[in-house]
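These are the structures, in structure tokens.
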Structure 1
Amino acid sequence: MARGPGGWPPCLDELADDGASWAEVIEAFLSTLPPSTARAYRTGIRAFFAYSGKPPAAVVAMDVLGWKRALTGADSTVKCRLGALSSLFRHLLRPRETDGLSYVTRNPVDGVKRPKVSMFDRAHPIQESDLKRILGALGDSRRDQRTRTWIIVHLMTGRRRAEIARMRWEDLEERGGVTGFRYRRKGGVADWCELPLPAVRALEAWRNGATTGSVWGCDENTLVRRFKRAASDAGLDPTQIRTHGIRHLAAKIMFERTKDVKAVQRWLRHESSSTTDIYLQAIREERITWADDVARRLLNE
């Protein structure tokens with residue numbers, strides 16, 4: 001099938017009701033996502049519209065069901081593809097700021113059953129023993145102190161790598177006597193995350209009097225390279241160690257403590273909607289005991 005400009009299927013060259021092409025509308029949606037997420041979503045969304053040959057407004061549940069049946073790969077891959085498509089349609093359902101209208105009237109993915117895949121079955125956490133070895137391989141230099149602090153904050157908050165990498169000193173603030181930091185999560189949504197005490201202590205030790213600017217003084221790629229270097233120094237294969245595994249390990253430990261998958265999903269902000277203050281208060285006690293577990297098991301505190 002011929003491709004439209006930008007690699008999108010020709011059906012997306014058609015115009016939406018606001019005069020923009022569907023390809024432009026989808027590109028605008030993808031631009032709100034972190035780069036790695038946008039790349040993964042682009043692959044799935046492009047594959048669906050190449051299969052259906054229809055613009056979004058014409059898509060129905062049977063189109064999605066047929067595509068699901070045609071997909072190959074693991075259940076987790078199928079679920080991710082459907083999730084990407086569903087996220088697009090949720091975006092298209094939101095009223096536009098310009099005229100208050102929506103691009104579509106329904107989310108056709110809602111009528112299609114997704115494979116049941118536990119977030120823990122498909123997660124790839126770093127083993128506790130490996131992370132201890134990485135922390136143990138770090139010395140006293142400022143670069144190693146930065147890497148250690150980054151690991152601790154990543155582990156204690158469970159935020160995504162990019163969210164941690166973008167931290168600025170002026171984003172740190174107290175709310176109700178609790179220290180945390182402001183950040184933008186997936187989709188550009190403003191949020192605030194509590195910093196458990198071990199993370200606060202690590203940041204204060206690293207701060208060195210700074211009050212503004214990047215917390216880390218380098219870009220995300222540099223943080224990743226230093227982490228991989230520490231893994232190599234610890235005698236591990238850096239190609240088998242993923243920084244995202246820190247987030248999965250944090251989720252695994254929290255799940256062991258709470259036995260509540262939904263609570264962990266919300267804590268990880270896997271859903272695009274904001275968590276309510278009532279919910280945050282309900283799990284605060286579990287979060288505190290969870291942080292104690294992390295500090296004891298991995299930081300010797």
Structure 2
Amino acid sequence: MSTLPIIDKNSWGANTNCVVCANQLKHTPAISIQNSSLHECVNCQSYTLLPRLQIAQQLDLHNSDEYFAHKYFELRRHDLHRAIERSAIAQNYVGKIIDATQNVRLLDLGCDNGLFMYAMQQQFGYSVSGIDISERASLAARNQFGLNVLNTTIENAPDNLSGFDVITAIDFVEHVVRPKTLFEEVYKRLVTGGVFYFETPNIFSLIYRTGFMLGRICPTLFKSQLERLFPLQHCQYFSPKGILFLSQLLGFEIVAHDRRILIDSDLNVSCSVLKALKLLQLVDNLYHNQVLDVYLLQKTD
């Protein structure tokens with residue numbers, strides 16, 4: 001998405017500490033995209049986008065016409081079959097802890113038009129609610145599926161939006177400006193024994209490492225591909241060590257951590273790029289280093 005709004009560096013602030021563990025970031029960026037750069041934490045190896053994106057700027061990005069109406073998201077909003085597949089993947093983890101037949105309440109963060117949580121409702125019987133910062137997405141979820149969706153952030157949601165057995169976040173946590181606040185809010189809004197299921201990019205996969213290499217060697221030639229791989233709205237990439245730090249800090253137990261590949265319908269790229277990505281994913285599969293990290297955390301007390 002090369003024409004998303006360019007954000008003024010001077011408006012971002014100058015915080016150069018890791019927002020996951022508060023340690024220093026490496027001065028040399030792993031990659032520079034548009035007027036921003038990704039920096040690795042010297043301690044937890046998570047990657048932070050600098051200058052730091054603010055919530056209002058993240059809101060503007062997600063409400064922009066180019067982001068909301070992008071072909072990838074338009075296709076995904078109408079692909080019920082894929083939503084059912086993704087709900088089955090989530091249920092494979094969540095169902096080992098939570099009995100969905102017992103009037104289970106689920107909150108989906110960054111729910112967009114609600115297709116994923118609609119699938120969770122229809123396939124497994126969850127009582128669902130959602131949150132999304134995009135007014136257009138929230139309205140679509142209410143109008144298209146009749147879902148209970150709030151147009152807000154989790155930290156600004158009303159206190160009575162709590163008591164959930166399951167909170168899900170698909171392609172969401174990498175968009176969050178304040179990760180510690182997110183994990184605090186999730187913990188607060190779960191019942192004891194409740195679970196937090198999320199999927200997020202594995203920046204240590206060969207796909208992202210190849211992106212780093214191309215960004216150093218020939219950034220101009222692969223400009224559009226790099227901007228797609230490292231979009232501005234992805235302001236935080238978590239390492240397993242970073243997730244462990246936040247989990248231990250807030251009292252979560254990591255019940256499961258797995259990795260999985262992206263299937264063709266997740267990618268929406270040209271045939272030549274698709275072939276290259278499939279080859280890279282084949283190698284990642286061999287080393288169990290697939291492009292998506294999958295986590296299940298449980299609130300134990």
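Here, each number is a calculation from the coordinates, and none is a lab measurement. Owing to the predicted nature of the structure, the values given are computational and were not obtained by experimental measurement. Cβ atoms are built from the backbone, for glycine too; each structure is taken alone.
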_With volume of the Cα convex hull per residue in Å³, for residues 145-192 alone derived as 103, matching label from 1, 2_ = 2
*Given that relative contact order in percent (Cα under 8 Å, 6 or more apart), derived from a single structure, equals 16, which label among 1, 2 identifies that structure?*
1
*For which of 1, 2 does Rg and Dmax of the Cα atoms in Å, for residues 97-152 alone, calculated from the coordinates, equal 10.9, 34?*
2
*Given a computed value of 1.00 for Rg/Rh (Cα atoms, Kirkwood Rh), which structure among 1, 2 does it belong to?*
1
*Which of 1, 2 yields 1.3 for distance in nm of label points 7 Å out along Cα→Cβ at positions 201 and 233, as computed?*
2
_distance in nm of label points 7 Å out along Cα→Cβ at positions 17 and 57 derived as 0.7 - corresponding label from 1, 2_ = 1
*Please state which of the structures 1, 2 yields 1.2 when distance in nm of label points 7 Å out along Cα→Cβ at positions 169 and 249 is computed from it.*
2
*Hey, helix-only ellipticity at 222 nm (-39500 (n - 2.57) for each DSSP H run of 4 or more, over all residues; to 500) derived from one of 1, 2 reads -16500; which structure?*
1
